[in-house]
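Got some structures for you, see below.
A short reminder: the numbers here are calculations on the coordinates, not readings from a lab. Keep in mind that this is a model prediction, so the values were computed, not measured. Cβ atoms are built from the backbone, for glycine too; each structure is taken alone.
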Structure I
Amino acid sequence: MTHLARHYIAGQWRNDGGAQATSVNPADGTIVGHYVRGSTDLVIEAAAAARTAFFASPWAASPRLRAQAMFEIADRLEAAKDEIAALIVAENGKLRAEAMGETMAGVSEMRYYAGLARSVRGTMQEIAPGALSLFAREAAGVAGIIVPWNAPVTLLVRSLAPALAAGCTTVIKPAAQTPLVHARIMQCIADAPSLPPGVINSVNENGIEVGQAMVASPDIDVISFTGSSATGRKIMEGASKTLKRVGLELGGKAPAVIFADADLDKATKELTHGSLNMAGQICVAAARFLVHESVAQAFEEKITAAYRAVRVGPGADPASQMGSLIDMPNQARLLRIIEQAGDEGQMVLKGGPLGGPLNSGAFLTPTLFRIENLQSSLVQDELFGPIVSIETFADEAEAVAKANATVFGLAASVFTADVARAMRVSRAIRAGTVWINSHLRLFAEAETGGFGQSGMGRLHGVEGLADFLETKHVYFESGTIG
């Protein structure tokens with residue numbers, strides 16, 4: 001059965017805007033379905049609908065209504081979890097377990113922020129006798145949400161849910177690679193009986209036209225974007241023309257620092273998962289193994305054996321331990337990077353495509369290489385695939401210096417048995433999240449975000465509301481009213 005992903009504007013499904021485009025399964029090249037391309041005109045219409053809903057509906061001033069609608073959406077997402085997970089596997093190529101985990105994380109996050117919707121409070125201060133300053137927290141207005149393809153449920157909900165909880169109305173642009181997943185989520189949203197029309201709108205992409213139109217729109221007050229640092233910079237530049245607020249979670253190059261006293265078996269297990277989850281196509285993936293020189297050989301042997309044992313295959317196959325890349329162009333890009341790694345570093349384990357009947361899929365086995373040149377693009381750039389470098393250090397100061405040697409600061413991990421060292425190093429590393437003796441632990445309750453060129457603002461947690469709220473000062477003096 002094929003599917004058609006449509007736009008959703010002002011409570012209505014729409015087929016207009018542009019020609020249909022194809023969604024392809026990266027594991028085998030088959031057609032999953034089709035989507036209707038968006039347009040600038042549709043963005044203008046969707047933003048106008050969101051603005052009307054913000055000012056004319058009870059949404060922004062009714063926290064109980066917001067909570068009720070969000071709980072309804074969460075219930076419908078959970079009821080559709082099997083279908084959503086199957087679509088993620090088909091369009092994204094990740095493992096079924098990863099897809100289901102992502103879907104249920106989205107359900108959890110929607111419920112978390114549904115609870116917070118009724119807990120947004122202001123403050124009051126008496127400046128002088130009888131002179132009162134009231135500080136209200138109000139919704140920022142219309143939020144534009146630009147969603148990447150690598151986690152189309154989680155990375156939508158973690159921006160959408162706090163925006164809704166704050167009282168914003170929204171316009172969403174899904175990724176062109178995962179339109180059918182998004183359309184199924186939008187069906188869950190459309191089926192929520194308490195949601196006023198126009199509060200949540202969605203327009204499919206058409207190249208880069210829709211995203212650019214959202215950034216330029218004078219009817220959109222906030223942009224929440226997850227994606228590459230290069231695109232984030234363009235969004236900031238475009239948003240400056242209307243002085244929009246922007247929340248950006250951008251690229252990462254997460255170092256995993258492994259000290260001499262670390263449990264190497266635990267580190268190997270954590271970092272195999274932490275680097276190869278979603279085939280390494282996740283911004284917080286462990287991308288650099290920084291290993292104390294005294295245990296470098298031992299760790300290299302363990303992680304190489306673990307990488308060799310990973311079974312790469314279709315996400316729908318229960319035997320697969322790592323799924324495909326998002327598409328064939330990304331496979332070709334990463335194969336070029338592997339050749340560069342062989343030229344600039346010392347290849348430990350060279351990855352490549354799968355042969356036989358899976359040769360037509362966008363698969364790539366893991367790659368490990370040694371490198372000590374911190375200026376290499378292999379160390380400095382986000383590779384976004386199952387390609388990881390091994391670097392060594394002699395002491396704690398060098399470990400911290402190397403961990404901080406890139407422009408990114410999204411996530412990191414530290415492996416050591418020394419609690420004091422773990423705290424020192426975790427505080428010294430310039431990253432928004434540092435895991436100790438683990439990697440890749442994400443929760444709705446715990447804020448994430450980046451230092452440096454990994455972005456600005458925070459998602460998840462109570463601070464996730466901040467991008468979508470304004471503070472208003474209301475002042476009055478006793479005896480001046482009535």
Structure II
Amino acid sequence: MDEKDIVIIGGGPGGYVAAIRAAQLGANVALIEKDSLGGTCLNRGCIPTKALVRSAEVLLEAKRAKDFGVVAGNVKADLPLIMARKRRVVEGLVSGVEQLMKANKISVYRGTGRILSPHTVIVDKTEIPTKKIVIATGSESRLPPIDGLELPGVLTTDDILELEKLPESLVVIGGSHVGVEFASIFSALGSNVTILKRRPLLLEPVDEEVGRRYAQSLTRQGIKVIIGAAVNCLRETDKGIRVCWDTPEGEHLVEGEMVLMATGRRPYTKGVGLSDVGVNTDGGAVTVNEYLETNVDGVYAIGDVLGRHMVAHVASYEGGIAVENALGRRRQTDYHAVPTCVYTFPPVAGVGMTEKEAKEGEIPHKVSKFRFVACGRAVAMDETAGIVKMICNADNGKVLGLHIMGPHADDLIAEGALAVQLGATATDIAHTLHSHPTLPEAVHESALGQLDGSIHSG
């Protein structure tokens with residue numbers, strides 16, 4: 001077999017993007033994937049959940065159509081149809097990735113890749129000689145040691161994406177971004193939802209004030225949040241699952257027809273052969289330097305397997321950097337402008353420094369806020385809940401962080417990410433024309449608040 005320039009183990013948003021970027025640079029590339037291309041994000045994470053979010057959004061809008069002068073009649077959720085649409089979305093995008101592999105002449109191997117040496121990877125019985133290797137094996141669900149996890153009705157985040165019947169009640173264990181998203185989706189679709197969490201629900205690394213505002217909004221959505229619940233067992237009942245935890249006052253419990261385990265993820269390295277070739281790990285995560293190089297020459301690692309910024313856009317970003325370095329360029333990673341988005345109702349997003357971080361770092365800073373209730377487009381949309389919060393350096397005006405709760409926060413955060421990345425100032429944003437009436441005007445107004453004051457708020 002001809003020697004490859006790069007072999008990439010894992011075809012998720014880190015691995016397949018790395019493969020395409022390497023091919024663009026003229027490399028002979030092999031990509032190994034044991035499941036469907038696109039990884040967790042495309043098949044069981046980002047994309048299918050956003051398809052469900054959209055269905056829930058349409059339902060919520062239809063239910064209040066009369067407020068907009070539209071008579072829609074009786075509307076309801078049909079979960080089998082919603083899940084069928086979700087599958088079509090995923091299948092279409094997976095097919096798109098497969099076509100990209102062909103268009104870029106990338107050799108795709110189906111199976112589990114194992115590193116035999118820094119220059120050889122084996123897939124089943126096929127050995128692939130290579131100059132460089134990129135580990136992009138992603139992550140898996142992390143389940144705590146709780147009795148009763150095997151009971152019917154106890155779901156992982158993979159399981160819940162295949163439901164065909166809407167549960168009357170759902171208990172979500174864990175207040176991760178994914179857990180809160182599923183809670184919002186199923187509450188909107190009609191389930192009675194309870195979130196159990198050990199610590200306050202803040203949606204870190206989003207600014208604490210914005211996270212608290214969102215947590216307070218959950219009760220208005222009909223979602224119950226119980227803090228201080230260190231769940232220790234699950235018990236089957238006639239009606240579903242009983243979730244139990246201890247408190248100083250005694251045992252507490254809540255019941256639900258189904259329980260979702262949304263307790264986070266951990267790096268996945270099973271069967272990759274890291275110890276055989278001496279790749280260093282820390283707590284199960286592969287360790288790399290700022291160039292994404294492991295301690296073994298010629299072996300790189302990207303994405304969730306690093307156990308750091310476990311989101312798809314960071315994996316894709318790292319994929320491009322890793323192969324550029326593997327092919328002779330020299331580019332460091334830079335994580336100071338990583339956007340975070342939580343796809344809830346309303347969505348929440350943040351990038352850069354929080355107010356708390358600025359205080360703890362003793363950085364002179366100024367905070368400005370603008371509420372969507374004063375944004376003309378938000379009023380016209382009847383989506384006025386939330387704020388834009390901007391944190392700037394008080395000495396030079398540079399934008400340190402932007403945090404948003406409100407309509408299309410997940411889209412609006414891009415302006416903040418660009419500002420933080422480029423070192424733009426509040427003046428730069430304030431002096432940039434923003435179309436009217438649009439939601440980005442809320443970001444513009446928060447920038448004006450850093451100067452002489454917002455125009456449309458007192």
Which entry (I, II) yields the derived value -11500 for helix-only ellipticity at 222 nm (-39500 (n - 2.57) for each DSSP H run of 4 or more, over all residues; to 500): I
Where does the value 2.9 come from, among I, II, when distance in nm of label points 7 Å out along Cα→Cβ at positions 24 and 144 is the thing being computed? I
Working back from 55, 54, 35 (Cα extents along the principal axes in Å, for residues 200-415 alone, computed), options I, II, answer is structure II
Quick check: 3.8 is what I get for mean projected area of the Cα convex hull in nm², for residues 288-327 alone, calculated from one of I, II. Which structure matches? I
Out of I, II, which one gives 39, 29, 19 for semi-axes √(5λ) of the Cα gyration tensor in Å as computed from the coordinates? I
Answer label among I, II for the case where relative contact order in percent (Cα under 8 Å, 6 or more apart), calculated from the coordinates, equals 15: II
Tell me which structure, out of I, II, gives 19.9 once mean count of other Cβ atoms within 10 Å over residues 72-79 is calculated. I
